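The following blocks contain the structures, represented as structure tokens.
Values quoted throughout were computed directly from the atomic coordinates according to the rules given, and no laboratory measurement underlies them. Note that the coordinates shown come from a computational prediction; the quantities given were computed from them, not determined experimentally. Cβ atoms are built from the backbone, for glycine too; each structure is taken alone.
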Structure P
Amino acid sequence: MPSFRHEKRCAEAGAIRIAGIDEVGRGPLAGPVVAAVAVIDRTVAKRKLLRLIDDSKKLTLEEREEAYAAMLASGAVRYAVGEASVEEIDTINILRATFLAMRRALQAMAEQPDLVLIDGNQVPPELGCRAETIVGGDARSYSIAAASIIAKVTRDRYMRGLAASFPGYGWETNVGYARPEHLAALNRLGVTAHHRRSFAPVRMVLEPTLPLELIDAPAGD
């Protein structure tokens, strides 16, 4: 379960506003990559709220929605969301697009944090403030876990909304990931404007004669 251990350590070192950053959507074949920044006021957050917050991957859809609604209603969580589009993912590659989404989320915060805790082991270049990485941070820090839930709920809702206009791909349940029904629909229905053309399964549909070593080559560098 997450805790405020990392936030308290940073506060003891002089940081006042401490945020968590996390992203969702690096792996799907369709849709944007979304990042969220979250700041939890520890003096306001109640235990009832904190019991709902965990790594978004460990929560069911219903649990994520409950936690998301509780965070918004609590007054204890300030947050912002940023994304990078399918076109940007295909142009600059998914890692750089993820960093771009994180920078956009941070820039959207009304009050900039003094320090951000980032899930993973890489700090986005030109982030704009001090940062510390925590591997597995979405399971260790409340701030990062909150950001992971916000990013996941935001992106999943977007993909479920697209599903109505693009039936057959199963986005209402797979939210763009490479599940069997999605892969089958790619071959049956073709590639949409929301698919990532630089990702191998999509490129294989668009260019079936392309040599495998080129299909598997990452976009960008």
Structure Q
Amino acid sequence: MALLEIHGLHRAYRTAGGEERPVVRLEAYSLAEGEQAALAGPSGSGKTTLLNLIAGILRPDAGRIEISGHEITGMSESERDRFRARNLGYVFQSFHLLGGYDALENVLLGMSFGSRPDRNHARTLLERLGLGERLGHRPGEMSMGQKQRVALARALANRPKLVLADEPTGNLDTENAEIALGLLREVCREEGAALLLVSHDPAVLETFERVDRLEALR
């Protein structure tokens, strides 16, 4: 059963000279419940914009996006925010952790937008990701790999139906990238969450059975 369905999606921006330049053009795309897929494309091909459209952070100029049968393109901004918090997890390349809060607090804050924060679940996730001894550490006291794992825990904390990951290994060395990617995919499988990951890294893409190239979908 399809979890994510996209039809006729279009998003463009206007240059300073008033010219319209397409960023995303996607005729059709779907992702099944629990499926894991990678979306490939060079820098500037619209990968991040597409994830932001799916997450409801941006609105398309045309087209339809449905998640679990809910058309998010027809929702108001506040409705999209609530839907995203309850149904989606988003792993940002730059982590987006709050520097004044420790690892556990960052995950609990992320949970507070979608459901009642569950301290035990947040702690268990962080421990699973190898951060049992870093629960009280703030981002400035952690390595890049540790910060990425906090971001993974936050994205997975509300047991989302769909996890979006934007170049999640882009800031990590090879060893930490392999660990983070493996943990992300493993936890998604265990939680039954679908995963859509965008990357231009061949080492990441070759680990996926399904790899779709954005330019071929236009």
Structure R
Amino acid sequence: MSFVPNAVDIARAAMVAVNPHLTREYTEVVKFLAAYPELAKASSNPPTGSEAYIQKQAVAFAAARDPKAPQAPATVPDEMVSTILHEYFGIPEADLDRVKLEHQLSMGAENLVGDLLERYLASVLEPKGWVWCSGAMVRAVDLVKPPAAPGGEWRMLQVKNRDNPENSSSSAIRNGTSIEKWHRTFCKRAGSNWGAFPDAALRQHLSEDAFKTFVRSYLHALRN
């Protein structure tokens, strides 16, 4: 798998047509994928790395940055859950519909946290050299940082909201690579992990309070 020789020029022209404000970010991601084609999102139509592929991914890259509102899951809740809540946990029958709705809303909110985390990191890190790999066009990598000098190494970062164990297929993608991994919170204890963010020079600009402020502003803008 490889990218066409003029991939960066194609990426630049494609993003100028889609959203000129994202031209630098998209061209850097395509430049990264040209160096690490094995990490590109696979496609047969159009073929990965082709001119058509780069043009198509430009649309997805930009669209993924559009504001996204929390959405409750569309699946129908299992009524047996209400039975368990009532019979074992003692939730009054009169409260079951409310609890069911709140549970659905909580699931919708939880599903959005990972996206919000990437948006927050991008808002802080992109002005300082990192690039958010929006649009799911890069496998196992959420943020990249171009080398400081030609021929240098790219920094690759995979971001997780929590430190839950991942399946073997997900972790296998990182084997033999220099992909760094970082998580925001812990699943078995309180607290956050901002103090261990891999880029030590930028760590001081990131915090849980700042993330919360970002999320509040983001959600308020969606409602207005």
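Observations on the model:
- Value 1.03, calculated as Rg/Rh (Cα atoms, Kirkwood Rh), assigned to which of P, Q, R: R
- Test item: distance in nm of label points 7 Å out along Cα→Cβ at positions 55 and 127 calculated as 3.5, pick one of P, Q, R: R
- Ranked by distance in nm of label points 7 Å out along Cα→Cβ at positions 47 and 79, structures P, Q, R are topped by R, which has the highest value.
- Given -12000 for helix-only ellipticity at 222 nm (-39500 (n - 2.57) for each DSSP H run of 4 or more, over all residues; to 500), calculated: source structure among P, Q, R: P
- Computed 20.6 for mean count of other Cβ atoms within 10 Å over residues 87-94 - originating structure among P, Q, R: Q
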